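Down below are the structures I want you to see.
Nothing in this text is a laboratory measurement; each read-out follows from the coordinates by a stated rule. Since the model is a prediction, treat every value here as computed from it, not as a measurement. Cβ atoms are built from the backbone, for glycine too; each structure is taken alone.
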Structure P
Amino acid sequence: MAKMCVEARRLDVSRLCLGKMGNGLGALQLRLACETESDTSIQAGHLALQLGMNDKAKQIFADAGRWDLVGRIYQALGQWDSALQVIEKHNRVRIRSAHYAFAKELEAEGKVDEAIEQSQTPIKEEQ
């Protein structure tokens, strides 16, 4: 039923569903999204994320033109190629921080040479 709330954009009902599911963190995230975002479609996208509907959330955010959120989803899922493509095409302001975050993840995995190359990528693009 909570997934149907995403499709119908019924955030009032979704709060009840999250409560019945015992998903306190999801309810908290939805409340924060409602406080910070005025667009109900963006709020529904946040609800979709809490319900594990990542593809639906990406679609909702892309339709709303919130490419920063689409890029964040890809980053959180570890899909760095897709994240960097979206950020380079639609959200160039965040390109340095995205490359830095990718480099930090590579460093944590022990891929130091790749991390160094990735951290220098934005500098190479500017020259």
Structure Q
Amino acid sequence: MSDYPDTFPEAQDGDDRLWGAIAHFSTFLPLPLFNLLGPIIVLLAKGDDSYFAKRQAYSALNFQLTVILAYIVCIPFVLIVIGIPMMWFVGLSSVVLVCIAGIKALDGRTFSYPFSIQFFG
């Protein structure tokens, strides 16, 4: 479970919700390591102004770091073939979970990523 509430009254501002969603959806941009840079940019741009955007950016950043670690764990298993389906599962589940989190952020609600390691925030 998360340490912050499911809904934020201050997130009624469309700008806050948009920045929260950008923190999640920016992880889809096809640039190397942009899955980490997108949430960091949101933190730098709106972290002091919007608690909601800040929480969403930390959540997205923690999840993306967890996904990177999951891929690293899968690499040795590629040699015994099971790693390939594991990588597909990690990739597909991360896409689905990021979509859910981004849509909830647009609605002013939070999403607690399952299995996400809390590195920051």
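Worth pointing out:
- Each of structures P, Q was scored by mean count of other Cβ atoms within 10 Å over residues 49-56; the highest score is held by Q.
- Given 34 for relative contact order in percent (Cα under 8 Å, 6 or more apart), calculated: source structure among P, Q: Q
- Highest-scoring label, criterion being FRET efficiency 1/(1 + (r/R0)^6) of positions 73 and 105 (r between Cβ atoms, R0 = 25 Å, to 0.05), among P, Q: P
- For 0.10 (FRET efficiency 1/(1 + (r/R0)^6) of positions 41 and 113 (r between Cβ atoms, R0 = 30 Å, to 0.05), calculated) the corresponding structure among P, Q: P
- Label whose coordinates, when helix-only ellipticity at 222 nm (-39500 (n - 2.57) for each DSSP H run of 4 or more, over all residues; to 500) is calculated, return -25000 (choices P, Q): P
- Read-out Rg and Dmax of the Cα atoms in Å, computed value 17.0, 55, structure in P, Q: P
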